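What follows is a set of structures for review.
Readers should treat all values here as calculations from the given coordinates under stated rules, not as data from a laboratory. Given the structure is predicted, the values throughout are model-derived calculations rather than measurements. Cβ atoms are built from the backbone, for glycine too; each structure is taken alone.
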Structure 1
Amino acid sequence: MENKHNSTQRKIIHIDMDAFYASVEQRDHPEYRGKAIVVGGSPEGRGGVVATASYEARKFGVRSAMPSKRALQLCPHLIFVRPRFDAYKEASRKIREIFARYTDLIEPLSLDEAYLDVTTDKQQIRSAIEIAKLIKQAIRDELQLTASAGVSVNKFVAKIASDLNKPDGLTFIGPSAIEAFMEQLPVEKFHGVGKVTADKMKRMGLFTGKDLKQLSEQELKSHFGKTGAFYYRIVRGIDDREVQPHRETKSLGAEDTFPYDLTETGEMHAELEKIARIVYERLQRYQLKGRTVTLKIKYSDFRQITRNQSFAQPVGDLETIISTAKQLLAATWPEDKRIRLLGITLSNFGELSVPDKYQHPAQLSLFDFDE
């Protein structure tokens, strides 16, 4: 492997809770066990989104960030449950206490997943696989929840590994197996490769990591921009990023490059609504609100602009995100312009407050929607 230059090979675990919000609800409410449930918004009214679907619901194709109305079409007997973020935060706190028994190098990604660096562990177990087993067992015994774990020498591979055998999985990809594993991995399974990029890769005849590996770094960069350099390294198993225990989320967003240039305002609005739903769902996972909404636009000639609006108080509801993005778009006079990418980002965060009562839909959105 090309990352043998590391003097000390890291031992990284990625823990990802299984259907976290839904599993907490099934644990606390026996009547939901074995049932197809989603935590999120009601299909009634406007804007309801699935936050988490139980595995019983996933069998019908129900997925996170899916509109609740669509979820109900796929699974007519679906049960919709309002989120209880206090319960999820408390479970997350206890999970991190379990992590801390083994290492202080913990990088939370959200309430339900984290990286752990156990290269040197507190209990001198010295085996990342054994530590992952002990963590999974403690979560099961103490919290009556299940987690999946990926174990490897870097963050990228550990994260992919944790998703391979869900639920309740444990997958180890050792140093000697990484390159072969990355070569056989379908491009859509690469963390960070979205549907549009995966489709572009396939049109280029790139279906697996092995196909990507045939291109030089410069060729990848010419096709995919600076992300091409990341693909070049990662397909060779090279990821030197450290686990950052004090990492602070500075901004959170999503963007999409379209298969054809958008020229109609109606099309742009429809795409902004899709992107806003993804941003909204991520905000709920991280329990964040932002004071600044930023719109990113890339035109067909690759010229790129950003526009932003700041608020006196943090915002996090879908309605405000969508309306602000549309207003920012309107200020650029988009008519008759050819747009190839749109993106929405929230930054300047404040802590999310969960209302005690369900009132106006804009305040309700945390519950009417909602990783």
Structure 2
Amino acid sequence: MKFLLITLIVHAPHPVTGVKPSTHERFQEVLGNAVLAEELGFDGFGVGERHERPFISSSPPVVLSHVAALTSRIRLFTAVTTLSLLDPVRAYEDYATLDHLSNGRLELIIGKGNGAAQRELFHVTPDDQWDRNAESYELFREIWRHDRVSAQPRFRPALSDAEVWPRPLQEPIRVWHGSATSQASVDLAARYGDPLFSTNVTNPIEPYAELIRYYRERWAAYGHDPALATVGAGTAGYFAARRSQDAVEAYRPVFEGQLAFQKQLGLTPVFRTLEDFIERSSALIGSPQQIIDKVHRYHEQFGHSVLHLHADAGGLTPAQHRAALELFQSEIAPVLRRDIPDPPWPWAPVTAVPLAA
């Protein structure tokens, strides 16, 4: 099993202290967490893409380019690239450039994105967002694979024997499809034989497990080898301590602060108590053995081979955050790596060459 740290770069008051960092400070936190992820031995670091409050993750290629300069081994993920909002030609140019700057460490997780405000910003409607996502992905995919492309898309001007530069380093790049609530993204992933990444953060396990089962059904229906169907999954929160009681009590003010913030945004919480959150959500809070057992329970439903944790401290102190991640790598990850298979492909880039000094 492989492990990622992912941030959506939420820019909001600290859930415990109420203090809001500056934009500059928040970006510095992201960079520090990326360096920490590589230092501790995580396999990937991901940056989301949102175009509305309370997020400042509108430019993941820029952030990941800086992360690429600060790291050398860890794979770099988008989580997700909102192709329903983007011109696929421009998105290709950004990510092909980043592919070179990262020495072939880039992986994309694509999706239509969430939120009415960002749809309105880009003049995308609920009726056309899924069509835009599929069309943008298909055109992005063609550009990545071919030196010249001709296409008559609905949502951008036609291309006639067009060349788009630079050509990428990875041929082709791996693209995951982010899945939250709709069969449309699941079917698109299965159709092209691409891996699926379940958000798995908002609700109990059942709706996510149902979509993953559907992905495997559609994968087989499209004629792909069932052994190659690959799934990643998110988690709603993480904090480990050697004693479960200590983990729960340390996380309680974090949960209560997050609950208050959800209510402030007008959201209806799915999990109203910390105990319910720990029991029924994908959150990994407790002793190392409790977390190992819970990942195994989810794996029985998902069959996933990649797992993400939150990159941000999220209300924990920096010392608590680092200690919990160190405990994950020293006592939790080795067991899960032994028990649960990796994705069915080499994780390290195979086409990359050393960058000039």
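Which of 1, 2 yields 47 for percent of Cα pairs over 17 Å apart, for residues 86-149 alone, as computed?
Only structure 2 yields this read-out.
When distance in nm of label points 7 Å out along Cα→Cβ at positions 30 and 286 is computed for each of 1, 2, which one produces 4.0?
Answer by label: 1.
Output the label of whichever structure in 1, 2 has the greatest value of percent of Cα pairs over 26 Å apart.
By percent of Cα pairs over 26 Å apart, the leading structure of 1, 2 is 1.
Given a value of 20.2 for mean count of other Cβ atoms within 10 Å over residues 158-165, calculated from one of 1, 2, which structure does it belong to?
Derived from the structure labelled 1.
Matching task: 1.1 is the computed value of distance in nm of label points 7 Å out along Cα→Cβ at positions 14 and 318. Pick the structure from 1, 2. It would help to have the intermediate numbers written out before the result.
Numbers: 1: 2.7; 2: 1.1.
Matching structure: 2.
If helix-only ellipticity at 222 nm (-39500 (n - 2.57) for each DSSP H run of 4 or more, over all residues; to 500) comes out at -13500 when worked out from the coordinates, which of 1, 2 was used?
Details: 1: -11000; 2: -13500.
It traces back to 2.
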